[in-house]
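Okay, got some structures for you below.
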Structure I
Amino acid sequence: MSAARVRVGTGPGEIRLLRAAHKALVAIRPAPSAPVSDWRKYYYHSAATYRKISQVDAGNVTEALYWAEREHEKAQRPLDKIPTDAIGTGPHKVRFRSLDALCRELDDTHPSMNAQPSVWLTYHEYCAELFAAVAEIDRWNHHLALYYADKSRQAAREIRSKEA
């Protein structure tokens with residue numbers, strides 16, 4: 001991880017609001033190709049930042065603690081299970097910085113209405129994965145992206161149940 005750190009507090013140059021912490025932490029995320037050890041350090045730093053935010057942003061204590069726990073849990077995972085903000089492998093690796101960008105991309109690439117169910121199944125499964133990944137990056141739309149991921153999983157389950 002780069003040496004960049006987010007400073008939390010009430011003094012000059014220090015972040016004191018959850019929204020500002022989201023923005024600052026997203027800005028210092030490691031590159032998708034960074035070593036997993038850098039991602040682990042990043043998640044530990046994010047968890048500590050959110051814990052500190054919970055102490056200075058009285059209006060967002062619960063949400064800051066939610067994020068602190070999420071980030072800490074990711075840092076605790078085995079190295080091969082620590083998430084990065086890239087999906088796929090090789091030349092098919094994609095990275096979206098916002099829910100809006102992902103939605104625009106998906107609007108332009110969804111299958112035709114008369115496509116085979118297997119095509120729609122693949123599409124919904126991939127959408128679920130992408131929405132879940134974007135939920136980690138676009139912190140302002142985190143819950144909405146998780147909702148879309150759940151809706152995509154539900155659509156995939158419905159297709160599977162009709163095929164069975």
Structure II
Amino acid sequence: MHKRSPEQIDATAEALRSELAAKIEKYGYTQLVIFPTEDDPDVVKFMYTIGLTKKGLPEILVSGNVTNQGAMDMIASVVSELERNNGQIKLGVRDDLFSVRVDLRDVTSPVARDEYACQAVTMYGEHVRVLQVVWADLNNVLPNEEGYDSAKCVQELLPMIH
């Protein structure tokens with residue numbers, strides 16, 4: 001594997017920030033998908049928004065082996081509800097947002113910001129808030145409920161704030 005120079009890394013990071021800023025300007029927010037890599041093979045895939053902080057809204061995180069389209073649909077539904085309700089949303093178990101139940105959790109913390117929403121923090125600073133959409137398995141069972149299929153429905157659960 002070819003090592004990149006610090007200058008190449010900086011140029012790549014700047015190009016990413018520029019691309020994200022253009023998408024946020026055009027669409028109001030964008031999503032970034034993080035996959036396991038050769039350097040970090042244990043990471044569980046996740047998708048998060050960047051740009052909602054600019055609107056005074058929390059960034060949204062969806063983790064696990066849900067499809068990218070499924071994650072984008074979940075994010076779009078949460079964003080739509082936040083925008084309809086002036087930034088307010090009912091947290092906890094919900095069965096009115098998607099075809100499966102979800103648990104909307106406020107997971108805002110230094111770990112959530114630094115490890116799961118770092119590009120949003122780079123753009124907007126430490127006041128970034130993070131909501132996680134935890135999704136049910138094919139039997140509509142959530143991860144904290146008995147019978148959840150954690151073998152087929154892998155997702156990272158961040159600690160909730162109270």
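Taking Kirkwood radius over Cα pairs in Å, for residues 46-109 alone as the criterion, the top structure among I, II is I, with the largest value. For which of I, II does semi-axes √(5λ) of the Cα gyration tensor in Å, calculated from the coordinates, equal 27, 20, 13? Derived from II, not from the others.
Thinking only about distance in nm of label points 7 Å out along Cα→Cβ at positions 102 and 126, which of I, II has the largest value? Evaluating distance in nm of label points 7 Å out along Cα→Cβ at positions 102 and 126 on every structure, the highest lands on II. When distance in nm of label points 7 Å out along Cα→Cβ at positions 38 and 54 is calculated for each of I, II, the greatest value falls to II. For which of the structures I, II does the calculation of distance in nm of label points 7 Å out along Cα→Cβ at positions 22 and 78 return 3.3? Value 3.3 for distance in nm of label points 7 Å out along Cα→Cβ at positions 22 and 78 corresponds to I out of I, II.
From which structure (I, II) was helix-only ellipticity at 222 nm (-39500 (n - 2.57) for each DSSP H run of 4 or more, over all residues; to 500) calculated, if the value obtained is -9500?
Working through the options, I get structure II.
Read the figures in this text as sums done on the coordinates, not as results from a lab. Quick caveat: nothing in here was measured; it's all calculated off a predicted structure. Cβ atoms are built from the backbone, for glycine too; each structure is taken alone.
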